[in-house]
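J.: See the structures that follow.
No lab work stands behind these numbers, since they all come straight from the coordinates. It should be emphasised that the depicted structure is a prediction, and the values quoted were computed from it without experimental measurement.
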Structure 1
Amino acid sequence: MNKDDKTLRLQVYLAHAGVGSRRSAETLITAGRVSVNGRIVSVLGEKVFPGDRVCLDGVLIQTESRRRYLALHKPPEYICSSADPQGRPLALGLLPRDIKERLYSVGRLDYQSSGLIIFTNDGDFAAAVSHPSAGIEKEYILETSGIIPDAVPEAFTGGILLEGIRYQALGIERLGRKSLRIVLIEGKNREIRRVFSHFHLHPVKLCRIRIGPVLLGDLKAGESRSLTNRELSDLPGAHKEEDI
């Protein structure tokens, strides 16, 4: 086999190593945080050959042969990040300690929100699931501080423009005077909180209960489980042939 057959683009190598998606790996490269054989690489297009030493922030990075796909029930007041300068607890720290692979969250839940979040070391999977073109539904249960007028969910499903950003729910079902079931597709940053705070209905509880075919179910706060093969078969980008 020709040596070039075993080469990988640097961002692909980083994604295979569980650092993040290819797009986030490109950001790390252009920020000058990645080195190959002791040389900082900040321009895209670099190739990695077998035996090359790749480091992120000076720490050696190696590709991982096993792909991991986990569902976590994140409690409130946990951060979906690899580190927090304020020292707040990390959702990542709730995952089983015997998992040696470098995992990261697919998308995020904000600090106060709870519910389902997926962790993986498969960058292609993370990018595919996160991209709006995948059309993956995300379902939430919302409880607010006040009674929700019918006009509010009607406005959200019809589409509402706030500070130049359009927010639109795929569907909303009323559960009570102060509670709703909300389905989103894209899920912009803090979308539900921004929309309801605009109407002076501050969320007191926001829990994600579904991502596509993956249900939170009876998973308790702080608990996690591997995704099933059936769930993976209904999600884009997963290496379903891997033993998970």
Structure 2
Amino acid sequence: MPPLQREIIAVPNAVPRFEPRAPHGNPPFYEIAGKRYYVLATAAGYDATGVASWYGPTFDGLRTADGDRYDMYAMTAAHKTLPLPCYVRVTNLANGRSIVVKVNDRGPFVANRLIDLSYVAAAKLDMLATGTALVEVQTLTPENPVELTRTAENPPPTLYLQVGAYALEAHAESVVMRLHAAGLAGAFVFGPPVARGPLYRVRIGPVSGVPHFDQLVARLSALGYPGARLVAP
């Protein structure tokens, strides 16, 4: 194994600890390129699936949103709305690799990206070559006794894009018919699962990877369905 690769593997996960809310980087809301983002009041219970990207040498040494210095060899990340700082577990859904990082920066503000990882964090998830990966992001706190990392013991989950959720089945079916007419044959109605309330969810999939995800999001936006999000069944 090359020396640099050994050094990257040896970098430990961030360890969740209690930290006060940073005086910088936590306004109620902020705007970037005309879009408003609302900072969450708490990180507790956050669990989302989406696309991770990474940022490296260009930003090394610059100030992060909470006032830290960005270190591309530290286990950190940027997120648009999670309070700073907080800790999250990021799992690469393609290979099962999992890491824990400290969120201390804002971003990414490109396309439909969910989280921006440091260089070393992305390397540990084996996503440097592709630049992006489909991931699950879950917040961690010092008191919750969950394992901090996962292994690739389980097969990757099947992922879908959720277009919307509707109270009336007929409304959901009409959306599916419109999507089918537009050539999106993978659209279907899912639900309503009793535990999640009486809603009929319109989904498309399965999603094969980040390029497919980007393509579907762009087509849905053009059809008047912005904000589609990645979900597991």
Structure 3
Amino acid sequence: MTQQNKELYQGKAKVVYSTDDPDVLLMHFKDDASAFNRKKLGTIVDKGRMNCTMSATLMRLMDGAGIPTHFIDQAGPTDMLVRRLEMFPVEVVIRNIVAGSLARRLAIPEGTPLSKPLCEFYYKSDELDDPLVLVDHIVEFGWATAEQTREMRMLALHINDVLKAFFEQVGLTLVDFKLEFGLYHGRILLGDELSPDGMRLWDKETGKKMDKDRFRLDLGGVEEAYQEVLKRVQTGAEGHE
């Protein structure tokens, strides 16, 4: 049995530990919540368990769709065993509908549908507020090669196709989401998590926000939204078995 060992990293929503297998890490999901790069902090009750369970469920969905991930197994209510990746210092954001920073940056009304998914890259830096970057920046500064960047984009768009179809079946609209990738023995794998912390989900019928925007924007009902998304994700996953 793989055992938790030394703490390696403490992030906004997770703690990562080494294990007795150098290729395997234990990822612990916390109830802590943050927004605007830690400028707003708080707690979402039971978020660690909900996000861990949702992420494990959606990572299994990715594996079933042929998308390589770091996921190995859920090791407990708030713990996940994952492959140790050498992470790229970039986030890949896929947008299907205008919302969030895109709406603010270009003064386009939130909710405007996009004719095709937009793929954006952001440099991971809390100090710089994760700035939007070009592929030329990524290659020039050695964060990833041009080929690796193309592969991340291709994988992200494939993930978007799978997630959009899945959420559509459970009455949710996938507005946008962020992804992180890393290298595992030279192979690019999807890392981090898949949960309402890193994606915008709107109820198909009502348009209600069902994600961390409820925390960011002080809309209330945060725990209830996460609970509802978890319930729908689990119901949808049962239909895929």
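J.: For which of 1, 2, 3 does log10 I(q)/I(0) by the Debye sum over Cα atoms at q = 0.15, 0.26, 0.31 Å⁻¹, for residues 142-189 alone, calculated from the coordinates, equal -0.39, -1.04, -1.22?
T.: For log10 I(q)/I(0) by the Debye sum over Cα atoms at q = 0.15, 0.26, 0.31 Å⁻¹, for residues 142-189 alone, the value -0.39, -1.04, -1.22 is produced by structure 1.
J.: Given 0.97 as the derived value for Cα Rg over 2.2 N^0.38 Å, which of the supplied structures 1, 2, 3 does it correspond to? Before the final figure, lay out each step's value.
T.: Working: 1: 1.12; 2: 1.07; 3: 0.97.
Checking each candidate, the match is 3.
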